[in-house]
Structure I
Amino acid sequence: MIHFYRPAEGHRLPHDPFNAIVGPRPIGWIGTLDARGRRNLAPYSFFNALNYQPPLVGFSSNAWKDTVANCQETGEFTWNLVTRSLAERMNASSTTAEVDEFDIAGLEAAASSEIAAPRVAASPVNFECRVTQITDLQAVSGQPSGSSFVVGEVVAVHIDDSLLVEGLFDTAAADPVLRGGGPSAYFGIDAAQKFDLHRPG
């Protein structure tokens, strides 16, 4: 048996399976400043790396939120790796209240090197990014989706030395948290699940 549906007609399930199927997904924990210098920190589950050179990352916001507005106003953002030890504080930073999410989540901000937007000091990896484009996403019909896609070029990278093993980044040791589907599912990475495949010549 196959469960088949057309998204426009509804999925007929307790929760939309789309984001569970396309997953687990890296979390875009995005730090910004507004034009007045006020801090904002928010997690986005639609995030990924997009290009090697120049290194580009992007995240999608399902509404015009403070993060997107700040990216447009200042042209900057940071990405901060969410680890298992930071998961609860990442979740606390997802509040929609008009507050300083660094304060609410009990997080110290760190100054960036190339941009003004703040980093999460406790995160072992941070990207400093300059916005290259902000695109309003649309349906095949041309109708706006209400979502905005923000792309940034990574202009500086901070990596905790403990995560570099013989010059290679140890993904499992970083203990990253990945977003699953449903209202609350997250996943980790276990070194035992690692395997190697080499591309054919």
Structure II
Amino acid sequence: MNRLFAVSLMLIGLCVSGAAAAAGNPEAGQQKAAPCAACHGLDGNSTNPQWPKLAGQNPEYTMSQLQAFKNGNRQNPVMAPMAMGLSEEDMADLAAYFAKQRPQIGGADPALAEAGGKLYRGGNKESGVSACMACHGPRGAGNGPAGYPKLAGQHAQYTKMQLEAYRRGERGSSPTGQIMQSVAKRMSNQEIEAVSSYIEGLH
């Protein structure tokens, strides 16, 4: 069994017990989401590829990231002040609202799709890169209770930026983040670009 995959399986229990359950009110979340619309769109479908799509994201993951921005475990000069004033209820409501929105799926670059798909489904045994689908699922749906985000349809540019941040060690304070650091550090620039493109076309 791939070592990183084995580690991820062992950490699932930690993620399930440690992740806050986002059982918020989506109607209340819609009202609270107005400030989010400037970057992420009214329905969570951002138009700027540098900003993530939140539509359809697992609520547990959205809430965990808002908590990380608030407590400083994830650094971002824009999101930190936005999250600072949010209560746990606010975060749960926002997570519930965005989870119910329909994501707009993009398309993979045909020149990168084949290489990206192979890496996503099978990883790279020579360099020790785990298959992305081991944690994020064959269709990129993720696993909310285990702390793994939905990836399907996410902007390729945003995904690339996050993989590069993991590789540099700028992200990764959580157990799942540490897994991603280990994976990203083994990825080449070409692999990051290819798998990011492939993910944008997943649905």
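See the values below:
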| read-out | value |
| --- | --- |
| Which of I, II leads on FRET efficiency 1/(1 + (r/R0)^6) of positions 64 and 112 (r between Cβ atoms, R0 = 25 Å, to 0.05), largest value | I |
| Source structure (of I, II) for distance in nm of label points 7 Å out along Cα→Cβ at positions 48 and 80, computed value 2.5 | I |
| If mean projected area of the Cα convex hull in nm², for residues 104-151 alone is computed and equals 4.0, the structure in I, II | II |
| Cα extents along the principal axes in Å derived as 48, 35, 27 - corresponding label from I, II | II |
| Answer label among I, II for the case where distance in nm of label points 7 Å out along Cα→Cβ at positions 56 and 192, calculated from the coordinates, equals 4.0 | I |
| Comparison of I, II - label where percent of Cα pairs over 17 Å apart, for residues 128-175 alone is highest | I |
| Label whose coordinates, when helix-only ellipticity at 222 nm (-39500 (n - 2.57) for each DSSP H run of 4 or more, over all residues; to 500) is calculated, return -3000 (choices I, II) | I |
| Origin of the value 27, where relative contact order in percent (Cα under 8 Å, 6 or more apart) was derived from one of I, II | II |
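Laboratory data are not the source of any read-out in this text; all were calculated from the coordinates shown. Computed from a predicted structure; not experimentally measured. Cβ atoms are built from the backbone, for glycine too; each structure is taken alone.
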